[in-house]
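There are structures below to look over.
Bear in mind that the values in this text are calculations on the coordinates, not laboratory data. Everything numeric in this text was worked out from a predicted model, so none of it was measured. Cβ atoms are built from the backbone, for glycine too; each structure is taken alone.
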Structure 1
């Protein structure tokens, strides 16, 4: 039996976290939280996370509950 650990809130997702999304392994590159302003003044209207794989390919995840935490 395999235990799958998932995030409870987008606020706890950290840059550099190792995650699995759609059965592929990624690292968290950027995590945007709805309403929080980044240093360039961008204020997202929804939560989303930008992921990067070992080859430098980026993908956007709009539902943090689909991310599996890898230890």
Structure 2
């Protein structure tokens, strides 16, 4: 990533993933963390939706685990 130091990259991108257990430190680098398996089905469904140019609303009609909720901000 051009223009971003290693320390900034770690702080902004890697540390939040590490705190969530999505990545883990290993041999001076990072590997897939223990929590990744919990979100994998959701990530795969969202990737398929992106490839098919589906909106979140259209995906909600196809996936039973995805529920649309609206919040009133007024």
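When Cα extents along the principal axes in Å is calculated, the result is 44, 28, 16; to which of the structures 1, 2 does this value belong?
1
State the single structure among 1, 2 that was used to calculate distance in nm of label points 7 Å out along Cα→Cβ at positions 9 and 33, giving 1.9.
2
Using helix-only ellipticity at 222 nm (-39500 (n - 2.57) for each DSSP H run of 4 or more, over all residues; to 500) as the calculated read-out, with -11500 as its value, let me know the right label among 1, 2.
Source structure: 2.
One of 1, 2 was used to compute relative contact order in percent (Cα under 8 Å, 6 or more apart), and the result was 13. Which label is that?
This value belongs to structure 2.
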